[in-house]
1. Just checking, which of I, II, III has the largest value of Rg/Rh (Cα atoms, Kirkwood Rh)?
2. So relative contact order in percent (Cα under 8 Å, 6 or more apart), computed for just one structure, reads 27; which one of I, II, III is that?
3. Out of I, II, III, which has the highest value for distance in nm of label points 7 Å out along Cα→Cβ at positions 22 and 54?
4. Have a look at I, II, III and say which one yields 14.6, 44 for Rg and Dmax of the Cα atoms in Å, for residues 70-141 alone, as calculated.
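Laboratory data are not the source of any read-out in this text; all were calculated from the coordinates shown. Remember, it's a predicted structure, so these values are computed and weren't measured experimentally. Cβ atoms are built from the backbone, for glycine too; each structure is taken alone.
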Structure I
Amino acid sequence: MNVKPDFSKNANQAATAPAFLSVWDMHAYYGESYIVQGISFNVHEGEILALLGRNGAGKTSTLRAIARLSDPEVKRGEIWLDHQPLHSMSSYQASQAGLGLVPEDRRIIAGLTVEENLKLAQIAPPIGWSLERVYDLFPRLRERRTQEGVTLSGGEQQMLAIARALCRDIKVLLLDEPYEGLAPVIVDEIEKTLRIIKEQGITTILVEQNAVRALQLADRAVILDTGGIVFDGTAAEVLENKELREEYLAI
């Protein structure tokens, strides 16, 4: 078995336990644009990591690169999940290995009901996340299971997108701007759900412009600036460091 060591080039690395997901010296491009510039960080099993930074810092590109999507193009670096080399996999293979990406636009499939969206994603037979278990976590989706998914409210669509990822029995949940456009009361509901998912042992990487909400939820934070890492440590450290927040997060 090929096992990658617990890499990190950042002096502020807080956790010392072996990493569950490791990104090592990753470089990614959109065409000639050099977007992700040699970043390395670790995420530990069952942890919520907030991936933060200003617009254009490379957050979404990092998520897409981890998920092995074709854009951006990863030209150098390694990504390891639970001893599996994601960097040598296609996006489909990475999904089978346990990655679940919920993009900002949610990608709810038009013409399908809530339940049909879930069944389409579900592995057969389900190992950990049956439809009933998903509905127990999202009772509102049970109520709307026969409704077309794209007709749900924004918050309900976000729930459906997360539920659909869980149906694939994922190990790591990648969330891109899950609070975008949602009322605070709905954000509270999404956060409650993410805490329950964490209790189930699922690891989460959260990209979110609402940095304060993300930091209050997360265990640790990685802050990006122009494609590089400027901070890697606990979420509490960021909340307590006014200079760091003002310079890199504008809060």
Structure II
Amino acid sequence: MNNETVWLEGLISVEAALTGGCREVAAVYVQQADGRRWDRRLARLRQLTEAADVPLQLVDEAFIAARVSGQSHGGVVAAVGPRRFVTLADLIAGRERPFVVMLDGIEDPFNFGQALRSLYAAGIAGVVVRPRNWFTAAGVVARASAGVSEQMPIAIAETAETAADFFRQAGLKIAATSSQQAISLYEADLRVPLFLLLGGEKRGITRSFMTQADLILQIPYAQPTFQHSLGVVASAAIVAFEVRRQQAYG
């Protein structure tokens, strides 16, 4: 393992890294505890480490405490390498109607991880992020996403416009969310190959991107006096599952 060692915390995150294939896993460490209880709980972890030829070591509480940022680790951590990203082309290869989402400008790693969790559950093809992204806080993102960050195919694009240009040439429609000059999410035809940009709570989406988008989507609110936009986590879940509904049943 090189100087870019990252520490993942918690059984779910560690198991996801072992099965996701997105990182090199150098070693897994488990805090010593009552033997019978831990034998049952960690049976799958032992199987995964053995299959991946990754060392599994028992350590004391001090070893774990020196390598974690919170209290939700459950006595399990892993030393892993930097994340391996895929290409934009990889996200859509072999898919008839790919649905790709770019998460841009999210201010908090927990929100980023939660958004990934919703998108993964909705079955999207993959996610695009900028070169500067929240995978520098991999431990937080992995916990917030319930390990999804270690399973989801993720690619890098310098800008949202760069990603949009690539996917438009590949036959995808370009979409974004906004409250201005938009159509209802439930009235739009989302049964097409789709690239969706979701912007962060503060910066939002640039006007230049809006002008080139094929679809501007609005989530209709039941409360007509509600003046605030939903956060990116809620928006990601609502839009992604509507796309799934239309593509599967529409």
Structure III
Amino acid sequence: MSESVLSIERDAPIAVVTLNRPDQMNALSTELRLAIGAAFRELEADADVRAVVLTGAGRAFCAGMDLKELSSGGAGVSGFELSVAGQQEMRDGIAEFSGPVIAAVNGACATAGFELALACDLIFASERAKFLDTHARVGMLPGWGLSQRLPRRIGIARAKELSLSGNALDAERAYEWGLVNRVVAPEELVEAACELARDMASCVPEVVRDYKRLIDRGASMHFDDAMQFEFEAGVESAKRIDSSQIAKRREGVIDRGRKQ
């Protein structure tokens, strides 16, 4: 993995992954897409890392696909071939990371960059963050989940407003619409995301992994099927419970709540 386009900082039990092409507003080149996929596979294999914060260097989270690269393909290499190279590796790497992933959006978050943020479990935004879906303006359809994930986050009508106009959504409105979990000052963004990541990583690791999977799979089911799915998962979980450990953990949670 080239450290010139991506950096990983481990501070167990969390890691911060930073897109590092600030002069190109962290546009997704083939090299960067492959590096993202490799990074998440590496972190999934690291038992000490249980949550990840994904952010961008400089003034942007990610401006989308690297259009300069797409237009530079020489003889025998189409823009389409360049655009899909590394996409599956990136998509699968993030999807297969079993712990929580928090996007810390520090500036422009556009089109493919918007899809990258939506691929994370939740989004923190800087007060300077801007979200844009420009597919309709540049003349192509999305292929990495924007048309499906965005309506599930903010509702169909609001998703259509954004995607069919190409207009920008600022951080405050994104919070009001439920797209982002929190809006914080730029200098506090990564640490705020890391703080929540540490809270998540402090929970029982296997339960966090199973709970994330339970929520994600249930969200695509009919409600009655999802309820049955949860019931069956809960029964299997109960069979594995050590009641003495549960009592100790519960007391620890209560004590932690008293101190907060």
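1. Details: I: 0.95; II: 1.03; III: 0.99.
Looking at the calculated values, the largest one is II.
2. I
3. Numbers: I: 3.3; II: 1.3; III: 2.2.
Comparing I, II, III by distance in nm of label points 7 Å out along Cα→Cβ at positions 22 and 54, the maximum is at I.
4. Values: I: 15.2, 43; II: 14.0, 43; III: 14.6, 44.
Label of the source structure: III.
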